[in-house]
Structure P
Amino acid sequence: MLSFALVYAGAFDGKTFYEPPEYIHNFYCELRPIFQEFEPEALEVNGLDRTALFETGQDPRVAMTSAAGWIENIVGKAEPIFVAYPLSFDWTWMYWYFVQFSEIGSPFGFSKCFDIKTAMALTLGRTVKSVGKDRIPNVLKSKSPHTHNALDDAISQAELFSNIFRLERHNG
């Protein structure tokens, strides 16, 4: 993992979803690589300079501890939930990095996470396989581009989550 971003996507009290008017509360970080091995195809997608990140990337211990602190600051006494599309990819990396490097561990524990893809399938009455990124209905699509920059993609996922939540609450 060379970069990651976290975006405050809203809060739910069991009855009301509080959607932020803008997705301005965010945390973005580029990391110093921890392994010599890497997939060249991944660098082509994200556009990061792995060689430069050995010099300019943050130490994972500092980055993950800072990210955990940022989360605690944003949520206050509420419980943070990690939301992603697809969850299985992002959760694997983020949970491992929090457990390995954050001085306070994972702010999400081992299971406080939510899969946007599954939520979309349930909301639309479809299978999980049928709700790939290229098949998201316009009513749910994010207005933000999916650029493979971690912050852009986190904002896009936060918008998608809000759109699904809003549609589900409207239909329910």
Structure Q
Amino acid sequence: MEFKTHPAFLSDEELLRECEIQFLRRGGPGGQHRNKTESAVIFLHKPSKLTAEANERRSQADNRRLALVRLRLSLALNIRSAGVLGDQPSELWLSKCHNQRIRVATDHPDFPALLAELLDCCSAHAMELPAVVAHLNVSSSQVVRMLKQYPAAWAFFNQKRLEHGLPGLR
């Protein structure tokens, strides 16, 4: 499936327009209030069929925010749109990159989009770290650090390297 813009880059409103949303009751901590309200939230991203759920909070609004972050991370990990990579990194990437260092915390709203761009770049360059580093203008240690911030992305990266006949990184 090819996307004009990676879904992780979409605004909340644009991404939610592509989703089916369900509200459910879930058991667990939170007492009777939790069992009486539909506070659990499930997003189904219709174009990709990926889902994300949050039900650990008593508040539907809190669960909605958590589920949206989880959906963005899932999209970043599972959707490749290497065809939209330009000759240089995105404006978002450039705004977060200074002196060959990428500065973004995993809980920052931009993290999923930046992770998607990094993984798209890795995919476009057959997981060859020198080519990725050259394209994104960051050091290899910065690429590795960013991937390790989200363990599922690190595992994905190393699995793809193995599929390309390259050794996994530690």
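Every number in this text was worked out from the coordinates using simple rules, so none of it is lab data. It should be emphasised that the depicted structure is a prediction, and the values quoted were computed from it without experimental measurement. Cβ atoms are built from the backbone, for glycine too; each structure is taken alone.
Here mean count of other Cβ atoms within 10 Å over residues 100-107 was derived from just one of the structures P, Q, and that gives 12.8; the source is Q. Taking 24 as the value of relative contact order in percent (Cα under 8 Å, 6 or more apart) derived from one of the structures shown (P, Q), identify that structure. The read-out was computed on structure P. Once distance in nm of label points 7 Å out along Cα→Cβ at positions 76 and 92 is evaluated on every structure in P, Q, the highest one turns out to be P. When mean count of other Cβ atoms within 10 Å over residues 52-59 is calculated for each of P, Q, the greatest value falls to Q.
Each of P, Q could give distance in nm of label points 7 Å out along Cα→Cβ at positions 4 and 148, but the derived value 2.0 comes from P.
Source structure of the calculated read-out (distance in nm of label points 7 Å out along Cα→Cβ at positions 44 and 68, 2.1) within P, Q: Q.
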